[in-house]
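Colleague: Listed below are the structures to be examined.
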Structure P
Amino acid sequence: MLLFSLLGYGMAFQSEAAEWSLSPSLGVKGVYNSNLLLTPLPHNETYGYWVTPATELAGKTERLDVSSRLAADVVGYFGGEDRQFTNVFAPLSVRYRTEKDLIGFTGGFTRDNTLLSELQATGVVLQFAQRNQWTVNPTWTRSVTEKLSFQSGVQFSDTTYETARLVDYRLVGGSGGLQYQLTERDQIQLLGSYVNFHTIDSPTPFQANFPGINMSLTHAFDESLTGTVYGGPRFLSSSTQTPFGNISARETVWLAGASMIKKFERATVQVSFTRDLVPSGFGLLIQTNRGEASGTYDLSETLACSLQVVGLLTTGKASAAIGGGFPDSSYVSLAPKLSWKFLEWWQAELSYMYRWRDVDSATGSAQSHATMFMVTYYPPKRSFSY
C-alpha cells in the first residue's frame with residue numbers, strides 16, 4: 001500500500017512518459033555450517049535449505065526514479081539446529097527531481113534473523129530470533145547556488161523481536177546542513193544531527209539522546225578513484241531505569257570514518273572504516289569500530305568472483321544491559337564467492353564464509369566454517385511504458 005501511494009504521488013507531479021520493468025527470480029540453495037550459533041560450547045554441525053522468490057521493480061521518468069526488490073526467504077535448518085522460519089524484504093527507494101530540489105525516500109519493511117543480519121553488521125551475537133523492522137527515511141536537498149546546496153533528512157525505525165529475551169526499541173532522528181562543491185574534484189559537507197533511542201516494554205527501560213556535528217570531505221583522485229573521510233563528536237546522554245533508581249551518564253563520543261573505491265575495467269576494490277553508535281536488541285547502544293575490504297573481478301562475461309573481509313570491535317555504551325554489563329567483543333569474517341551464469345536465464349553461486357568471535361567475558365573464542373551452493377532462475381524481464 002505504501003509503495004503504490006508513493007508511486008501515485010510522484011506521478012502526479014509529472015506528465016512525461018514512464019518506463020517500468022519487473023524482474024522476477026527464484027533461487028534455491030543448500031547450506032552447511034559447522035557452528036551456526038557461533039558458540040564456544042560443544043555443538044553439532046547444521047545443514048539447511050533456502051528458497052528465495054523475488055521480484056525487482058523499477059520505474060523511471062525524466063524526474064522520478066523508483067526501485068524496489070520484494071523478496072522472501074523460506075528457510076529450514078536441521079542437524080545441530082532444527083529451525084524453520086521465513087524472512088521478508090520489502091524495501092522502497094524513491095527520488096524525485098525538480099530544477100532545484102531533490103526529494104528522496106528510502107525505507108520499507110524487513111523481517112529477518114538476528115543471528116545473520118545483526119551479527120554481520122555489528123559483530124554482536126543476539127538470540128536466534130526473528131526481527132521485524134520498519135524504516136522511514138525521507139530526505140530533501142535544495143540547490144542554493146551552482147556549488148552550494150542545503151540538505152536535510154529524517155530518520156525513523158521501529159524494531160521488534162519475536163522473543164522475550166530481546167528488547168524492542170525505536171530510533172527517531174533528523175539532520176540538516178550544507179554541502180559545497182569546492183572544486184571539480186572536491187566536495188565538503190557540514191551537518192548537524194539529533195538522534196533519540198529508547199527501548200519499548202523493557203524490564204530496565206533505557207533511553208539515549210545524542211546530538212552531534214559531522215564534517216566530511218570527498219575527493220575524486222581521477223575518474224576511477226574516489227575517497228571520502230568524515231568525523232565529528234556526538235554528545236551522548238543516557239538514562240537507565242533500575243529497581244534502585246535511575247542511572248544517568250553523559251559523555252562525548254567521537255565518530256569517524258573513511259572509505260576509498262577504485263574501479264578498473266573488469267574489477268572494483270573498496271576499503272572502508274567506520275566508528276558508529278548503533279542500537280542493539282540487548283536494550284542499549286553499542287559502539288562499533290568496523291573495517292571492511294571488498295573486491296569483485298569479472299573473470300569472463302559469464303564468470304565473476306568476489307571477496308569480502310570484515311573486522312569489528314564492539315563496546316557497550318550504557319550503564320547496564322540485560323543481565324549485567326555489556327562485554328567488549330571482537331568479530332572477523334572472510335567470505336569469497338564465485339558466480340557463474342551458465343545459461344541465459346540461470347546462474348549458479350558457490351561461496352564460503354569463515355567467522356571468528358571473541359568475547360571478554362567468555363571462556364574462549366568461537367569460530368565457524370560455512371559453505372553455500374545456490375542456483376537462481378531469472379525469467380525474462382517484463383517492461384512496459386505509458
Structure Q
Amino acid sequence: MKELTVRPDIYRFEQCEDFAAQFALGKDDLIITNEYIFEPYFGSLHLPSQIIHLEKYGTGEPTDDMVEALYRDITRPYTRVVAIGGGTVLDVGKVFSLKNIHPVLKLYDNMDNLEREKKLVLVPTTCGTGSEVTNIAILSLVSLGTKKGLAVDCLYADQAVLIPRLLEKLPFKVFAASSIDALIHSVESSLSPKRNGTTLLFGYRAIEIILNGYREIAKNGPDARFSLLPEFLRASNYAGIAFGNAGCAAVHALSYPLGAAYRVPHGESNYAVFIGVMKNYMELKRDGPIDRLNTYMAALLGCKKTAVYGELEKLLSHLIERKPLSAYGVTRDEIVTFTDSVLANQQRLLANNFVPLDRDRILKIYRELY
C-alpha cells in the first residue's frame with residue numbers, strides 16, 4: 001500500500017533574487033502573480049518573462065471566467081509556468097500548465113485524460129493553501145454556482161519554493177484566514193479514513209506549530225506573527241503534504257457553497273463551518289482517531305479534552321471573528337440549496353469524512369451555523 005507521495009522537489013530561499021538566479025527565470029517563463037506581491041520583491045530584477053498580474057482579471061477565489069480572460073491575453077508561447085502568490089494564483093498556475101485548457105469547463109468532463117504540457121514552479125505567499133505540494137486546483141464555476149476541484153497527478157508541480165519573507169506584507173486578516181485553512185487541512189487529514197502513520201506525522205506537527213503560534217499571538221498581539229512566519233510557512237507546507245495524501249473532508253465541502261455564492265475568502269468560509277462540523281462528528285462518534293486528536297490538541301491548548309473545541313474557538317477569536325451564515329447574507333432557503341449542492345458536487349471530499357454525514361446531518365449543521 002502506498003504510504004506517501006511528495007511529488008515536487010521543495011526548495012527554500014531567504015532572498016527572492018537567489019531564487020530567480022538559481023531557477024534562471026527568463027523569457028520562456030509565464031509568471032502568474034499579483035502586482036502588490038511581485039513588484040516589491042522582484043520588480044528590480046527586470047525579468048524578461050511574460051508577467052501576468054492576476055488582480056486585473058478579478059479578485060477573490062479563482063473562477064472559470066478569470067481563467068478564460070487570462071487565456072485570451074497571453075501574448076506569446078511559454079515553456080514553464082511560475083506562479084508566485086496565494087491559493088488563487090497557485091491554482092490558476094496549475095491550470096495553465098495543462099494542455100488544452102480552453103474551454104475551462106471541459107476540463108471537468110474528462111479529468112482522467114488531462115495532460116501537463118508545461119513545467120510548473122509554485123511559490124506560495126500565504127501560510128495556508130499548501131497548494132504547492134498538492135495535485136489539486138480549485139475553481140469557482142460561475143455558471144454552475146459552485147466550486148469544484150481538479151485533482152489529478154499531472155497537477156503536481158515540478159518544484160515548490162518556500163521564501164518566508166514573501167509573507168511579510170500579508171495583512172493580519174489574510175494571515176489569519178490562510179493559517180486557519182492550514183490548521184483545518186491538518187485536522188481533516190488527521191481524521192480521514194485515508195490517513196496513515198506518515199500523514200499523521202505531518203498533520204500533527206502542523207497543528208502543533210500553528211496552535212503554539214496562535215497562543216503567542218493571543219498573548220503578544222498581531223505583530224508577534226512576524227517572527228513566526230518561517231514556522232507558519234513550514235506548517236502550511238506540512239499540512240499540504242498531509243491533506244494532499246489523506247484528503248480534506250466535510251469542512252471544505254460545506255464551505256464551498258458559501259465561498260462560491262458570497263465570495264467569502266477560503267480560510268474564512270472554512271472557519272465558518274469548522275467548529276460546527278467537528279461538534280457533529282463528536283455527536284456521532286467520540287472514540288478512535290477523533291479522541292486521539294482531541295487529546296493531542298487539549299495538551300497544546302492546556303485544557304480538558306471535553307473542552308477542546310470551546311478553547312480552540314476562543315483562541316481563534318483572537319485572529320478572526322466567526323460569523324453566523326446569516327451575517328454573510330445567506331437565507332434560510334439557501335441552506336437547503338447549499339446542502340443539495342454539497343451532495344451533488346463534493347463527493348470527492350465527503351468520501352474523506354471521519355464518519356458519514358447524510359443529507360439530514362448536513363442540513364442540521366448548516367441550520368446550527370445559521
Structure R
Amino acid sequence: MRQIMICAGEASGDLHAGALTRELLRLDSSLRVFGMGGEAMRRAGGEILFDIKDHGVMGFVEVIRKLPSLFKLRAALAQLMDERRPSCLVVIDYPDFNMRVAKIAYAKKIPVVFFISPSAWAWRKGRAKEVARIAAAVAAIFPFERDVYQEAGANVVFVGHPLLDIVKPSAPDGVEKLMDKKPGQKTVLLLPGSRLQEIKRLLPEMLAAAAVMYAQDHACVFYTIRAETIPEETLKNYFTPLTVPVRILTGNNYDIMSLADAAIAASGTVTLEAALCGLPSVIVYKTSPLTAFIVRRLIKIEHIGLPNIIARKNILPELLQEQATADNIAKAAFSLLDPQNRSALARDLAAMKERLGGPGALLKVAALVLDTADRFERGGFDGTLPASS
C-alpha cells in the first residue's frame with residue numbers, strides 16, 4: 001500500500017492539504033494519506049497525527065520564541081518517517097519549518113514534492129537552489145515561480161493555482177438568509193487571519209475601523225468569518241466592549257464572500273480567496289517591529305498582497321504596520337464601497353484571475369505526487385532527479 005505523508009503548517013496550508021488529499025484518494029482510494037494538517041485534511045480523509053492549530057506561527061521573532069516546540073515537532077515528524085516509510089512526502093507552505101522537514105526526508109531517501117513552495121521569487125532567492133537540491137519535484141502555482149525554480153535547476157512543473165479548483169461559491173439561499181442582507185446595506189467582512197498572533201495584532205484595529213465606518217454610515221453591517229484554528233471565545237473576547245455589532249460566522253466562506261461588498265483582510269491566502277469571489281479587500285498586516293525591519297530589507301517585490309502581486313499592480317489598497325490604523329482602514333474600505341469604483345475593481349479582479357490560468361491544478365499536483373511515489377516504490381529514491389518539465 002502506497003503511503004503519502006503531508007506536512008502543512010497553518011490554515012491556508014491545510015486548505016490545500018485537504019483539497020490535495022481529496023484528489024489523491026479520488027485517484028487511488030487504497031492510498032493512506034497522513035501527517036500534519038487540520039480539519040480540511042481530516043475531512044478529506046487524511047489521518048492527522050499533528051494538528052496545525054497547535055503549531056501555527058509566523059515572523060522571525062515569533063518563530064524564535066517557539067523554537068523549543070518546533071524542534072520537538074521536527075523530531076517527531078522524523079520519527080514518523082522512520083515508522084511509516086512513506087512513498088512520498090508533500091510539504092505545503094510553512095516554508096522555513098518545512099524546508100527542514102524536507103531535508104530530513106531527503107537524508108532518509110524519501111522523495112519530496114514541494115507544493116506552495118518557498119516564495120523565492122519574492123525574497124531570499126537562494127532558497128530556490130536549496131529546494132532544487134532536495135526536491136524530487138516542485139509544483140509551481142505561478143508562471144514566475146516556475147521560472148525561478150527552473151533557473152535554479154529544480155524539476156519543476158507549472159500546475160496553475162489550486163484555488164481555482166477550490167473557490168467555488170454557490171450563494172445558496174440559506175447563506176443569504178443567514179446574513180439577512182437588506183437592500184441598501186453595505187456588507188463588510190473582517191478577516192483577521194487564522195493565527196492567534198494575527199488576531200491579537202489585527203482584530204482590534206479592524207474592529208476600531210468598523211466603529212469609524214458605522215459612525216459615518218449606519219448602512220454598513222459587519223461580519224467576521226472564524227477560522228477553524230481560532231476558538232469562537234477568543235474572537236468574542238475582542239468584541240466587548242464594542243460600539244458596533246459584528247456577527248461571527250463559521251463555514252460557507254466562499255458563499256459569504258460572494259455576497260459581501262468589501263472586506264478588511266489580513267495579508268495572505270484569504271485575500272486571494274476573496275478576490276476570486278469578486279470581493280475586494282483592504283489588505284492589512286502588522287508584525288513585530290523587528291520582523292518588519294528585517295522583511296523590509298529582504299523583500300524584493302513592490303506589493304505584499306497576493307492579488308496585487310499577481311496583477312502586477314496595486315488594484316487593492318495595502319496598509320502595513322504603522323499605516324494600518326483604524327482611520328486609514330476605514331477610509332480605504334469606503335473607497336472599495338464607492339459605486340464609482342466598483343466597475344473598475346470588478347474588471348481588475350477578473351483580469352487578475354485570468355493570469356492564474358485555468359482550473360485543474362489539483363489533478364496535476366496529485367498526478368505528480370503519485371508518479372513520484374510510483375518511482376520510489378519501483379526502485380527507491382537515491383536523490384537523482386529527472387529533467388525539468
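What follows is calculated from the coordinates using simple rules that are stated; it is not laboratory data. This one's a predicted model, so the numbers in the text were calculated from it and none came from an experiment. Cβ atoms are built from the backbone, for glycine too; each structure is taken alone.
Colleague: Identify which of structures P, Q, R gives the largest calculated value of distance in nm of label points 7 Å out along Cα→Cβ at positions 243 and 347.
Modeller: Values: P: 5.4; Q: 2.2; R: 3.8.
Answer by largest value of distance in nm of label points 7 Å out along Cα→Cβ at positions 243 and 347: P.
Colleague: One of P, Q, R was used to compute Kirkwood radius over Cα pairs in Å, and the answer was 21.6. Which one was it? Can you show the working numbers first?
Modeller: On the way: P: 23.4; Q: 20.7; R: 21.6.
Of the options listed, only R reproduces it.
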